[in-house]
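**Student:** Multiple structures are listed underneath, in structure tokens.
Readers should treat all values here as calculations from the given coordinates under stated rules, not as data from a laboratory. Here the structure is a predicted model, which is why all the values come from computation and not from measurement. Cβ atoms are built from the backbone, for glycine too; each structure is taken alone.
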Structure I
Amino acid sequence: MSNADRHGLIAQAVRESGTITVQELARLTGASEMTIRRDLDALSAQGVLERVRGGARTLLLRGEEPPFTLRTREAVEAKRRIAAEVSSLVADGETVVLDSGTTCLEIAHLLRRRPVTVMPLSLQAIHAFGEGPGPATLLVPGGQPRAAEGALTGPLTLASLATLRFDTAIMGCCGLSAAEGFTAYDLDDSAVKKAAISAARRVVLATDASKLGRTAHAYVGPATILHTVVTDTTASPDEVTALKDTGSVVKTV
């Protein structure tokens, strides 16, 4: 396991448990306790968690969205597999609106090499398309970036989406279940997601398995609005079956 993958796994375990010991993390990751202590010191210095005697505890409140920089370290390989699958679903020449989030950022790195037209909804993805010359055509919306997230929100973003139509909306999520639908942590972000979905003929949701079965407080829509869901192979079989029963195509990679 790479350092980045181990740090992501530790951060996720701390967030989910609230408080966790060095011994528990060593068993979870297969690393030595000395390595775990160094990891916790490094993650504490980055503001990812709080170091306490014998372990660590989360800095997040219940229901609070983890920081973007933390999420970039979580499920990295799964997100790259998901990105590759989603990219393969997009045909050359398509117009795409691309949501914010870490999985969608991985997708941006792949789509920039394709002859497609893309309007990203985050500063990070816009920057990815500007990294060098490529065949993709970039459309940049207006909007106000969310602090530390870079996701574009507000009336200018909504107006940009209202004037355009897309072949495909590639969306990320904070929570998804067949029963509770597609949810986000932020109300302004939820409004942008709804507008992006309304502007597209097809909706593809890209999410790692940790989001399945979870519910955030800002409702985007029912699971039935999703034509395709792409997730990873650790997804709960029950969640996958329930989503398929809503009519969505579910791909696990």
Structure II
Amino acid sequence: ALRGATVQVLGSPTDPCGSYGSSFSAATSICAGMPGGGIDTCQGDSGGPFVVDVNGLPVLAGLTSTGSECASAQLPGVYTRLTTYLPWIRSLSDVPVAAPGTPTGVVATSSAGKTVVSWTAPAEAGSASTTWTVTAAPGGQTCQTSGAQCSVAGLKLGTEASFTVQGRNGFGAGPASAPSTPALVVSGAAAPGARVATKTIGAWSGLKGSGAVKAKAGAGGTCKVAGAAVVMVKAGLCTVNVSRGKAKAQAVILVG
């Protein structure tokens, strides 16, 4: 197991490091130990982590690199400065270096029984391991993904909802996006005059089971049942109650 000790960063990047003179490069190294010596990394510790506290968050700032003697006041520990090598590290591994930025272009689309929200991840997404959370308003329903779209379930059909997206990685949560343009939550969409099979409407509604689907159109005259199909009569919202055996569900179709 790793053993830990508390040391100090000795001086600014422009200060010399003990008695190392010109052999110490502040561009690639960190000088750390105790002003009076006595506590430091020693031979055999190479490659160990050098962690600093940033507002309560442990941040890997360096790796044990070199030194002379052990815990000497004039020859403190020298640690590889990781910020210098971040481009190289990021090209080889999925290591977050900051919390995710703000997502943009949030768009919601309802069809085939799903409300799918998509967005553009920021250039400073943090890492491929970022988890994105979509939150609906009103209602507070959420979905999570590591990609750039996900489906939000449990929304009330026939109502409008807007969505925000926020990313989180090992550095914490980034800022939330601006809300999307409100989207009408529907099971599907069809043009006036279209005939939609009751089986299709059953699938849109999430109706369970197998076999024939029975349908009953709601009031308002927007649509009507015609055999094994529902005919879209005029623009508006068509509500269809469907059943298969004991299973029941409802679909709301945008006609227009």
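**Student:** Matching task: 55, 42, 31 is the computed value of Cα extents along the principal axes in Å. Pick the structure from I, II.
**Tutor:** It was calculated from structure I.
**Student:** Can you spot which of I, II the value 3.3 was calculated from, given it is distance in nm of label points 7 Å out along Cα→Cβ at positions 9 and 217?
**Tutor:** Here the read-out was taken from I.
**Student:** Comparing distance in nm of label points 7 Å out along Cα→Cβ at positions 153 and 201 across structures I, II, which is largest?
**Tutor:** Comparing I, II by distance in nm of label points 7 Å out along Cα→Cβ at positions 153 and 201, the maximum is at I.
**Student:** Output the label of whichever structure in I, II has the greatest value of mean count of other Cβ atoms within 10 Å over residues 129-136.
**Tutor:** Top value of mean count of other Cβ atoms within 10 Å over residues 129-136 goes to structure II.
**Student:** Looking just at distance in nm of label points 7 Å out along Cα→Cβ at positions 49 and 169, which of the labels I, II belongs to the structure with the highest value?
**Tutor:** I
**Student:** Quick check on the output: -11500 is helix-only ellipticity at 222 nm (-39500 (n - 2.57) for each DSSP H run of 4 or more, over all residues; to 500), derived from one of I, II. Which one produced it?
**Tutor:** I
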